[in-house]
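Listed below are the structures to be examined.
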Structure I
Amino acid sequence: MTRDYMSLLLVAALTGGSVQADELKMKNGSLLVGEVVSSEGGYFVFKTPFAGEIKIATENVLEVRTVNPVTLKMADGTIYRNKLIVSSEHGTAVRSEGEAPVYFKTSDVDLVNPELWLLGEGYKWFGQVNAALSMERGNTDSDEYDLDFTSSWRSLDDRYILKGMYERDASSGVRDKNQWRIRGKYDRFSGQDTNNYFGGQLVFYQDEFADLKLRTTVGPYIGRNFFESSRLSLSGEVGAVYVDENFDIAEDSDFLGGNWEVSMTSDIIPKTEFYATQIGIINFDQIDGVLVDTVIGLRFPLIAGLQTAFEIKLEYDGGAVDEVDELDQTYNLKFGYTW
């Protein structure tokens, strides 16, 4: 039994029945007293009077009891709104005045007090914006400006995503890096298994110092959310693309190809989020002309949505024009805001 659980039992013993509170009865016999805030991704979020909010694995909970009404979404999709969770010798049930109790197992609960979009009502807006600025004066004069953003509108049925980035560097007053990218995506989730989805993307990319005036990428894909929780979020996509490339000096080209994308985030390190993304395109006419963008980073939440991150970005272009390096590496310390 952990020290936190021992402390909770002590509070419960001292307060006795004088204070009404929600209860979680653990499979090891412990009784936690506080407030059920929510449940999602296999964890209860439980608020205690002295330790704040803690996460408790649902698989370790035997019974739940609430003193105030809650909204439950069950694993089979059933929704109970503004119900009390009560425990008796017959088991755990949801009920309201004048209604017969409905009994369930703790493992049957998918969400407790979920946001409205998780109940099929409207969209939730997620997003973040980050910036990195570096200015050096003295023996070497250099300026670096980096900006990126992600905006996502999510419902139970579909998702809209808009991403963008801009990078501009200069040394001794001479610009030596100037690139930008805008990417739009639409995902439609399967009615049989909401972890599966299909969608389409449209991407515009420009890199002045790689002689790339504009690369346009468009195509469909299928994807799957393998895991979706704060502890581990992992998704993958594969699809087909049409790529049209316009150059300032080199000859313009276009090709059909395949693409993949893998995204992962995890908060397994306390107060830190590890993230990694890889996006690749294979040219069916020139296999060694593969395009691969990889981002690996550590994000550190601060306060009120503010965050900082250290990031490594690797951009590989197997079909780069002559006198342009195939691999471009960027190391950034970024500051941003998430919502």
Structure II
Amino acid sequence: MKRIIGIFLAIFLGVSCIAGAAEEKPKILIATGGIGGIYYFYGTAVAEIITKYAGVEATAVQTAAAIDNMQLVQNRTDPKKNTYYLGLALPDSIQTAYTGEHEKFKSKPAKDMRIMWAMYPSSIHIIAAPGSGIKSVSDLKGKRVGTGAPGSGAEFHALMVLETAGVKISDLAKQERLGASESGEALSHGTLDAYFWTGGVPTGSVTELANSISRKGAKLEFVNMDPKGDLIKKLLKKFPGTFEVSVIPKEVYGTATDGQTISFWNIFIGPKSLPEKYSYAITKALFEHQDELQKAVKAAKDNTLANALKLIKGKVPYDPGSLKYYKEKGIIK
């Protein structure tokens, strides 16, 4: 009799342990970007929302942004430890990482990466110091230029634009690999002539730089990309369906003229191994608490269900849990 009771007790404890493990909340780490950029603020806001409403424990972590984020999602996710990395990335970076065309993913293409939703459009900012005389990308030759933090989307775009324009790194007087805030400070202190930044409009650190320059009696300047010029045409041909010609109105940063550039939709990604019930819950929590997200991040005004599937026809698959929610809302069959 005691043996039978012992067996039932063992079974009961075993079932209890399994149930307890099943109820354990997954640990979600959201890879964002550098402090001063919108990725960091957006990721922090999403972490707070999904912790409150999606039944997960989420934390935002500072990173070098897009490329770094994809590597974390691909390589640091560990289902055995119930730990999953999600992150923010760029459409061109995602495509080249998934196909293995990106140099950092040639040996191991990011095939386990899944899109959860399109977030908001970002623009490539090429910012020049007042009076620098830099009017076009080719004018960056012989100048001190910030090309973004190592592994960031800003760096990816800076090198992409420079290469397409025929400007080599060796053509620059100096290359600095700094984040958004650090680049702005360097330009303000006169140690940089120009820098690249990719982010939502407005970006807080660029606004701060513009205000600082304004207090000195000058105005922030943009290095424009002619919408009808060869540079834009080559970029649009190289990345079809990824970029679009856009304008940063002069009122945004108080520049003398509008900034002519290209923009694209930022993407929120997760790993293939993230259980569908959690990707569904995360997506639902995000879109059903838009007021909290948009209050925290101005650029998130475009982070709507209507825009969530911007890359649905692209090469990188969408997460099945996210798609389940979109089907429930009737925006996809």
Re distance in nm of label points 7 Å out along Cα→Cβ at positions 171 and 227: value 4.1 computed from one entry in I, II; matching entry is structure I
Looking at distance in nm of label points 7 Å out along Cα→Cβ at positions 27 and 235, point out which structure of I, II has the largest value.
II
Out of I, II, which one gives -12000 for helix-only ellipticity at 222 nm (-39500 (n - 2.57) for each DSSP H run of 4 or more, over all residues; to 500) as computed from the coordinates?
II
If distance in nm of label points 7 Å out along Cα→Cβ at positions 179 and 283 is calculated for I, II, the one returning 3.1 is structure II
Computing P(r) over Cα pairs in 10 Å bins from 0, in percent for each of I, II, the value 5, 20, 25, 21, 14, 10, 5, 1, 0 comes from structure I
Between I, II, which one scores greatest on distance in nm of label points 7 Å out along Cα→Cβ at positions 251 and 267?
I
Thinking only about mean count of other Cβ atoms within 10 Å over residues 35-42, which of I, II has the largest value?
II
Thinking of I, II, which structure, once relative contact order in percent (Cα under 8 Å, 6 or more apart) is computed, gives back 23?
II
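FYI, it's all coordinate maths here, none of it is from the lab. The shown structure was predicted, so the numbers you read here are calculated from the model rather than taken from an experiment. Cβ atoms are built from the backbone, for glycine too; each structure is taken alone.
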